[in-house]
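Chemist: What follows is a group of structures, each given as structure tokens.
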Structure I
């Protein structure tokens, strides 16, 4: 979803908005074709909160890589701190109660 939502900011800057929308929707549709079955399979083994936190960690990891290497956004202290927060979220959601 990261590329569908943000890739047009770099690649389709001069294209009409409707082209960016169609391209983004096409990419998102393909990604949803994998995400929906993945959620159904994952829900057999993980609770809904665990599944959501795992999805957010994957999303933010992919976004950080995309922002740094593709969009050339510099690494900041806030990005590092946000990463620690995600590690904390994973710890608390997956730890046994």
Structure II
């Protein structure tokens, strides 16, 4: 199964973001899933939140499921991804 991770990122460094998701990625891969990489290293660090969200939605389209990390319900982008996942019938797991 192709899985996208939705993770609150605001106010965090790229290193903090990667460290937070490392154990989850490993667990999902050990279960045989493919985790779509949505920490976009090639993305302009000054891009707007909307541009980043638009790119993540492209990956949401490719995903069979979305795992929402702790705190997603307080993150604007994660809430939008959650709504899209619901509306388009993606399997959802909230941590």
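Chemist: When helix-only ellipticity at 222 nm (-39500 (n - 2.57) for each DSSP H run of 4 or more, over all residues; to 500) is calculated, the result is -14500; to which of the structures I, II does this value belong? Kindly include the intermediate steps, with their values, before the conclusion.
Modeler: Working: I: -23500; II: -14500.
Label of the originating structure: II.
Chemist: Here Cα extents along the principal axes in Å was calculated and came to 34, 29, 24; which of the structures I, II was it taken from?
Modeler: Derived from the structure labelled II.
Chemist: Also: For distance in nm of label points 7 Å out along Cα→Cβ at positions 16 and 72, which of I, II scores largest?
Modeler: Evaluating distance in nm of label points 7 Å out along Cα→Cβ at positions 16 and 72 on every structure, the highest lands on I.
Chemist: A follow-up question, please. Can you say which of I, II returns 0.45 when FRET efficiency 1/(1 + (r/R0)^6) of positions 32 and 48 (r between Cβ atoms, R0 = 35 Å, to 0.05) is computed?
Modeler: Among I, II, the structure yielding 0.45 for FRET efficiency 1/(1 + (r/R0)^6) of positions 32 and 48 (r between Cβ atoms, R0 = 35 Å, to 0.05) is II.
Chemist: Out of I, II, choose the structure whose coordinates give FRET efficiency 1/(1 + (r/R0)^6) of positions 8 and 56 (r between Cβ atoms, R0 = 25 Å, to 0.05) equal to 1.00 when calculated.
Modeler: II
Chemist: If we compute relative contact order in percent (Cα under 8 Å, 6 or more apart) for structures I, II, which one ends up with the highest value?
Modeler: Working: I: 30; II: 41.
Evaluating relative contact order in percent (Cα under 8 Å, 6 or more apart) on every structure, the highest lands on II.
Rule-based calculations on the coordinates, nothing more; no lab input. Remember, predicted model here, so these are calculated numbers, not experimental data. Cβ atoms are built from the backbone, for glycine too; each structure is taken alone.
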